[in-house]
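Below are structures written as structure tokens.
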Structure P
Amino acid sequence: MGRDIDWATQRISELRQEIEHHNYRYNVLDDPVIADEEYDRMFRELVALEQEYPELSSSESPTQRIGAQPQEEFQKVEHHAPMLSLGNAFNEAELRAFYKRISKLLGTDKIDLVTELKIDGVAVALTFQDGVLVRGATRGNGLIGEDITANLKTIRAIPLRLRKGTPRPETVEVRGEVYLPITAFNRMNEERAKANQSPFANPRNAAAGALRQLDPGMTASRPLAFFAYSVGYIKGTSFKTQIQVLKQLREWGFPVNSHYRHGHSIDRAFKFCSEWEGKRESLDFQIDGVVVKVNRLDYQDRLGVVSRDPRWAVSYKFPGQLATTRLLEIKINVGRSGALNPYAVLEPVQIAGVTIKTATLHNEDDIRRKDIREGDVVVVKRAGDVIPQVVGAVREKRTGREREFTYPDRCPVCQQRVVRKPGEAMAYCTNPKCPAQGLEALKHFVSRGAMDIRGLGGQTLEKLLALELIEDPSDLYFLNREEVAQLPNFKEKSVANLLEGIEQGSSQPFRRVLFALGIRHVGESIAALLVTHFSDVDSLMNASEEEISSIDGIGPEIARSVHDYFETKKSHRLIKKLKKAGLQFRVARGSVKDEGSLKGKTFVVSGTLLTFSRAQATEFIRSHGGKVTSSVSSKTDFLVVGDSPGSKRQQARRLRIPQISEEKLRKMVE
């Protein structure tokens, strides 16, 4: 063999320890110290050595996570202690009623509470004997579950043995939640759509289906993750508080969701619940509520269980964010650039407390790929304040009366020809004077991220157009009291407020004016890049396509769009009139600190920040000389990371780009 068995034994042991160490850093600490390529190299070396020395193989090796043969059926197993369900609280009054009950039973109103996010996944129990994982089971009926050990071993976030240097009880049953990250779920549904398969309804169903595969290889094909949250049974040691349990789970090598809090009164617990109901979209996993627990375990024992619910915990439930309903009709909205945007008209359905009647369908290819038809029962997703989306059709519920959608070859508003260029996802109306384009351009111009003209909504703009008081955005700045007074139901105060809002909006900086113009592909970040390079609009108007595309962060397609916009007589007339109205078309002196402490550094911001909104963080960086781009590349100097940063963090890790908190960002400036 060329190498002796002693050397192989030592090397295999080293590799196993090293791989498990890096699994711990990645899954638990969220702080990897090696690149993915180096991890893969070690893993391949271990596989090769175990194949060369089969007598050194072990069920505890990281390579054995997908080593089991397909099963004929799952065996039933009894839990060491019942896996209880939780009682629910759906509002503040019910949460306070829970606290009042336990206060009365314990004879005190000073109870330390722990609040933990309730992961919307699949509950499992993991049994370790002498520190080694010997069994993994589903919750089942709470008393008896199914043995899915082989499937659970495929999840890298679940350790195969408790970490060295930590107390290893004779037997311990760790409980937690298996879930599917949202980014992975969306990616899987896109792949299923391409393969002409029905989409998964939600991440939880996809995770549950993966765990119940008889072939562990099928389970391994789905990127499942895991959070531990409690110890159901332990022999050989004990804990005093839930906080001690969570800390010990993390030391053993389990990922524990970091958003838990303790030392809570009922007031602080409810505040935590309310905050996360609004912030849950910032996470890359679904939560359906917050679990509020009594921290002291002796108090938990005293409170006990009623029926199947522990008295010492309650689940504060959020409204759901996925629903099924019927798609009545597919319609087309014409955007400011002439893009024909399809949307679904739905039977009204409640999602997260909001009645949903319409949802986006993205584009023609999206409709075709997902095979969405008028009359279909569809899965609808709502994400925060974003327009609801149709995830896909429930094909099993088709009756044969559904209608395939035919994309129009004429604009539904002006009836002019529609074109779709090769390589583009959208079709466009070719009429530059299309009324729908004009209205949408005006809506964009006055919007909050652009000129931010308060009190000037879509209905008012429609009336101004109908009365022929305006044709383009520049006309807004030349309106007088007599003209505005012609608007229906506009009294003296309404007239004054509208004119004042237009006047206040006229002082916006050059980058926001540029964004307000509605140039195709020019969002807020691209507008900011352009004004950093071109200090006034005349320089930009006279720039070549090549000069524009030479700016870091601006590609050929954006450069072509900007150049083409400023080539038209229509845009020249508009800018001339806007200049006359007094809008800012040059960078104000001193608006960016040329010698700021962040000069020469390029930042990307990802995740939810605590003290900044995304726009505020961007403004802060730029005001101190730094540059902000939307995507991570080799030219990025720092990634500013908040909660749930998503895929940008993985990209930064691969490129070895430093990741900093918003606190570190402030210190860099200070």
Structure Q
Amino acid sequence: MKLFKKILIANRGEIAVRIIKSAKKLGIKTVAIYSMADKNALHISMADEAYCIGEEELQDTYLNVDKIMEIVRTTSCDALHPGYGFLSESPLLVEACEKEGITFIGPHLEAIRLMGNKIEARAFVKKLDVPMTEGVTGSPVVLLKNAGKIPFPILVKAAAGGGGKGMRIVHEGDDLKEILESTSREAKNYFGDGTIYIEKYIEEPRHIEIQVLGDNFGNVVHLFERECSIQRRYQKIIEESPSPTLTPEVREKMGKAAVAIANEAGYNSAGTIEFLVDKDLNFYFLEMNTRIQVEHPVTEMVTGVDLVEEQILIAAGNPLRLKQENLSQNGNAIECRIYAEDPQNNFLPAPGKMTLYQEPLGPGIRVDSGIDKAVTVSGIFDPMISKMVVWAESRDLAIEKSIDALKNYHIQGIRTNISFLLHLLKTSAFERNAISTKFCDDHTAAIIQDIEAYRNKIGEYPAVLALALHDLNLTKFQSPRNVWESIGFWRNLMVMSFSVGEKKYQVKILKQKNESYQVEIDGRQYDVTLNSADSQQIDFSIFNRRFIAVISFEKGGRTFFSIDGADFVLKRTDILLSDEDYFLSEDGPGENSLFAPMPGKVIKVNVKAGDEVKRGTVLLVVEAMKMENNIVALTDAIVENVNVVTGERVDTTLELVNLLPMESNRN
């Protein structure tokens, strides 16, 4: 068996960690690269060698081919793995590898050029008589002129895109010109290519993709399908295999179509053929991703094939070890993508500092992550934290196991989509497979209501009592946080005060004997027993009903609790915090002072001081976590000041624009 000696991984985060694991299994040494934004990242410590390639800007670090190749030369690597995203489908990187005389672990240059560009791929596949939707290509100006040839709704997409980046759905009456320009900018920023195209949008489609593997000897197999219909912002958040949608006949047809496409392209690595499937199970070619996919673990769990290992072996010159007749799907796997984002705020990315990170454990549970402890999630990169994948004998059991695993996945201090995923999996629509790519559009409001209803059912009292028990027993497992905890409570009747959001609670400790307490909240008495406690977990019972609360703290006095899948944020209001714990109020400054929703970079400024603007006018655009965020006027106004310029990095405390409302200007 042919093997490489040393592989450079031109990526970061969980995919870098994933590649390192497969390389180590094969006995291959690895070299990691990192920007200063990733200086404490897990993939650095796991690799045999690691090299810094710059500060923070992607164009100067993970998208800089020259710097990457310099590290290749320095470390004498004989191969390079690009992972996914960044330069994974860049002909420039493949050409640089060929010039340097090292192997690119991925498909050959012609396949990337052909299939990596969505426009050329569509023309190529059309010759194979594989069904596809109609589309129009060209510059934003040409597309604007010819958009009327395709009936609304239409989809605007990046030609070199993937992963849901650089994609917009457009309905009749939307500002198509602005959407075309915005999509082109996002495509240029993320993929280095601003070419875009439009195609007919199929209403309520299923998104189903076929995994393929090809070698350098003309062998190609497919490893069946992944159902990827649960998406938000055109990005997948839940994937599963087998698809509960396909019949055996349609599965076989799609598999053969995918193999035919890969064969005709001479494909020689891991790749994915993506299809849209309508309500009548007609399928349409969407695109091919010429790289390993984010969701590849779903396929690995049901086929038992290490796709990254196969990629490496194929690139090293080995024939494909797999035969189509020997491949099968065993059981069911579901992947949940864990994001730092706020589902209640249109899934806006939510970077920040974690106070706790705990992954679920157990048979049939796999977590692919780029971290192994609480970290600060940067606003520079995509907000995905990890991928949680479960395997079970049936789909129903896989759903049940996923829900249990999500209840035991604890990320505190920042907002995540864990609760959203948990309650999404509980919906009868998901259980019945009554889904489409519009599922989140149609069900998000109801899911958020379910989250609140579930939280209210548990109630805030258990969280309040958990914090009271924690602080009463604090000296057993950590240092006191303040003078009162240090010298002990000495009042005859102890009263502890808490706040949960706007609500205030007082807990009176009436009696205590060993680990048993009698307390009073809002005039009602409770018998509480402390079963066990440590710095991160409280196990207790209220009237013999058992609760296990996971706990963490941040400066500013906030305490985070997770109880049976519900999250609570509390504060002690009866203790004096140190000066360093005080922080700015969360209340905003008002509609006339506009701030960035998260740290990011100003990529477009549309106004100047003195301009009159209408309510809803896009004043400027801030790019953060690979998303464009429009900063809009909330009222008719005159621009008083613009405090930033294009290219400037901003945080959430910098006032971007100040407006004078038209009414106050007239007075």
Structure R
Amino acid sequence: MTEKFYYDNKIVRNFAIATIVWGIIGMTVGLLVALQLFKPAMNMGSQYTTFGRIRPLHTNAVIFAFVGNAIFMGVYYSLQRLLKARMYSDILSKIHFWGWQAIIVSAVITLPLGLTTSHEYAELEWPIDIAITLIWVVFGVNMFGTIIKRREQHMYVAIWFYIATFVTVAVLHIVNSFELPISAFKSYYLYAGVQDALVQWWYGHNAVAFFLTTPYLGMMYYFLPKMANRPVYSYKLSILHFWSLIFIYIWAGPHHLLYTSLPSWAQSLGVAFSVMLIAPSWGGMINGLLTLRGAWDKVREDPTLKFMVVGLTAYGMATFEGPMLALKQINAIAHYTDWIVAHVHVGALGWNGFLTFAILYWLIPRIYRTELYSKKLAGFHFWIGTLGIIFYAVPMYFAGFTQGMMWKDFTEEGMLRYPNFLETVIQIIPMYMLRSAGGVLYLAGVLVMTYNLIKTVNRGKLLANEPAEALALEPGYQPVGSDKKVHRMLERKPFIFMVLSLVVILIGGMVEMMPTFTIKSNIPTISSVKPYSALELQGRDLYIREGCVNCHSQMVRPFRSETERYGEYSKAGEFVYDHPHLWGSKRTGPDLAREGAKYSNAWHFNHLMDPETMSPGSIMPPYEWLISQKLDTTTTASKINAMRSLGVPYEAGYEKQANADLQKQARTIAADLEANRVKVKSDKEIIAIIAYLQRLGTDIKAK
């Protein structure tokens, strides 16, 4: 007997609106970030809009607001139809939607205020992390509740990717969010140094894998056949694609840490699995593109399919380039350069952006029961968006190659040809300008799409509850001629499928992380490395607050070009008290691992107040507020106690005298500044950050 029911299109509509709104906001912030790289004054003189503070706002807005809402839009639409069932709970759907928007708003508020953990793609502080966990559980309960009450026994390939996304993101978020709170919006990671770096990039790489990739592959497997009116090219290839992808991807994180202080065996595992990753990634791309066989005439006419094709092509390019960048010889040149920025944005703008646009153009007219307002405007969006990607990526590739080669260039006499890091920055400023032009084009395309979709919505009416009917599934039901093959049987058992997916993704993480955490010889200690003084600890937190890690690394790699420029290469034992690590992923400014005692206190003061006075042509913004804002010393005792509980060997009771030591060191620095004709009170924030900078690398600095 058939049952009548209704699909919930209202929740799909809500996530679609949120996708568009946050997409515009996130990309506008990204454009502001890009402009500041050649015109620092674009921060408008405010501490809340400097590059260091709003760059993580841009990444979080694009990844979790724009892409995140697009994922939920696509999942809620496709899941109901694949399972022939309304979502398990309308209330959970609403909690999920509004909870996710509240999390995004909290990020918009806290990140410009400097409330950040500094972990890439995980900068939000501990209360927001808890909220993310709760809302993710709500999403999971709603999804699996729908799977349980389904009327379709077989779970289509898209649902496999949705299940893997849910379980893996949950594991990644929980493991990467082990923090010790010291106040409502301040915490320290339980991990330190090398261990923290490994966890962060295990999370960071797999956030790309299981938030920006697997759910989009699931949506590709549903929406592309619908748009082309063709079946997926190969069911067997989809099985191979899914299981090999989720198993291999989880191992690849260490390729972000090549030539660092991470143990070599972990680096080698990252390289090996990164190279293997190209096979399943391209298997998915090929499966998608070959689904369009016989439909290329339709591709030429249908802008949604154009977006799909270019999106899949961008996915193929990014997933070829990723393994290539994991090769040590290439990584030695590319890492810390704008090459990585180009690589990331080919994936984000091409793969995630264009697939999202295709789904919006296809989905909105259907739930509003009308035709798209203008195919010509959609075509214009396609071409201006494609040009935007080209104008963004090509200059960044050029900038990356230029940086990498200039950093390593020696004269015939064996001297660095460009010993001043700023020379390499000035050389690529025209590329930053072109990159911004590409951003303008891409954002203009999004605005055109928004206009087109608003006009489309105004022409139709939302079918909030779409009628449907399907046969009810009876317990133990098996379709006639059912396939007894193992995978076909597995596709009918969602919880076994989920557990098996969990086991597959846990293997790589456990193999890579457990030895690093349990075998002491992996992270040898250095007797001369001591905990930070109270003032230096406060200064380090200010460094984190201002987002300095977004432009400066603290990791000298064992290359002659780096040891000549910066000093002794970095050792694992140097970072045992660093909660969190601050190795960085991009050098817009020079490495600071050996910054201590390199310049005078007065030099640092003037450099922070007006960078161009010390480094003509610098694109670093001034930090005038550091001289006027008083250092908050009320948190010193709690910070010392927190660090001690994390294993930093502060003496028992030191928290009681920590502020006295802090003031003594601050007065010494202020007196030295005054002797150099710089008058500043010892209780200002700038004193603390100078103390931290002067400490960097001095514990093992070569004589």
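Each value in this text was obtained by applying a stated rule to the coordinates, not by laboratory testing. All figures in this text were calculated on a predicted structure; none of them were measured in a lab. Cβ atoms are built from the backbone, for glycine too; each structure is taken alone.
At-a-glance table
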quantity	calculated
Identity of the structure behind 85, 70, 55 (criterion: Cα extents along the principal axes in Å, calculated), options P, Q, R	Q
Structure (P, Q, R) behind the derived value 24.0 of mean count of other Cβ atoms within 10 Å over residues 255-262	R
Among P, Q, R, structure where mean count of other Cβ atoms within 10 Å over residues 87-94 as derived comes to 21.0	Q
Test item: helix-only ellipticity at 222 nm (-39500 (n - 2.57) for each DSSP H run of 4 or more, over all residues; to 500) calculated as -8000, pick one of P, Q, R	Q
Comparison of P, Q, R - label where FRET efficiency 1/(1 + (r/R0)^6) of positions 39 and 655 (r between Cβ atoms, R0 = 30 Å, to 0.05) is highest	P
